[in-house]
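These notes open a run of structures that come right after.
What follows draws every value from the coordinates through simple rules; no lab data is involved. These numbers were taken from a predicted model, which means no experiment stands behind them. Cβ atoms are built from the backbone, for glycine too; each structure is taken alone.
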Structure 1
């Protein structure tokens, strides 16, 4: 089955768009199709098999509808989830919320050792992403090795599957959307292969690339490169 691409998705709503029928009992994920934070929740939704339970509502972040801040989410960010008459945000909180409050396969293990290591990895993810992004203004080939080595080392902890906790979990999803972008950008601009010498990281990425639940959420590489070039490389 062909994976979904952006042109198949509901169009992103902008300042000229009328709001959906808010708080009518429909569960909605307010998202941006290019945002790595929102993509985390989108992937979680897909792996849980909730495509018919959680409706995607795209928001144009460059031309946001005023009603989104006024009536939906005062923080005016994505992702946000409208569920049971309330709206909650923050991607790491949301992936845990979706996993705990909806049917579908559990995405966090019961094993205490795995849960402890999983929480450790989740607490490190912002450090990882911040370090890699800050390197874009200097020399990422020299400066990011320790970060990707951290992932390679973490993938050695459990040997009952190709993921951080052996089997697929929220930890993988938390890192995946940024690794996707970093791999594209570092390869295109610096010809740096983040998987070179890191076979477990390479296998981890390959495993995700087999999954429609993930593939249908992937960003267009050209769009990503141009966006990151503007954000990190163009002098303002």
Structure 2
């Protein structure tokens, strides 16, 4: 098990920039950053890509000079900074050794991958709006969950979106994992109930070390979510 570095706050000094080290600026609790973290882990790049975890509520001011958008994740590689989580996981997959997560697919899988990656932001918005709403879970959130469950049944050569584990799963799993916990804790609603493909998906994910290595304490995350008014 990898020894994780401590989280940096505004009081911490900046690592030396562009010294040849590849750094992933991230947060242990941010699902966008977790996408890149899972990709790094799955490809076995723990030694090649060093984690630089930051406190999202107390980010170092120097990070804005590193990445002007002042968001995570971002990665320092070959004297440049790459940001935006979906772009970054594609970049890691294309530019580093390890198992390929999106290549060598037949055209139907390629088209479906593009469709699902394009839908991920809409899915997240629907679930977040449903979580914040008063009363029962919204119809939009239910429809988004049903769409995901149906999408997981498209290919029969494995339990994941494209059959075998890919960047599409990595794009969704931090959010599905978080929403499952938050809907249960805040809405008393199990997002996998009656959705057999999502149930299998989450069961199989827990067999993948790259995913389980980034899981956080559920009670801590729930408390953090309530603190920020979700």
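What the table shows:
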{"item": "Answer label among 1, 2 for the case where distance in nm of label points 7 Å out along Cα→Cβ at positions 15 and 143, calculated from the coordinates, equals 4.3", "result": "2"}
{"item": "Mean projected area of the Cα convex hull in nm² - highest-scoring structure of 1, 2", "result": "1"}
{"item": "Winner on distance in nm of label points 7 Å out along Cα→Cβ at positions 63 and 95 once structures 1, 2 are ranked, highest first", "result": "1"}
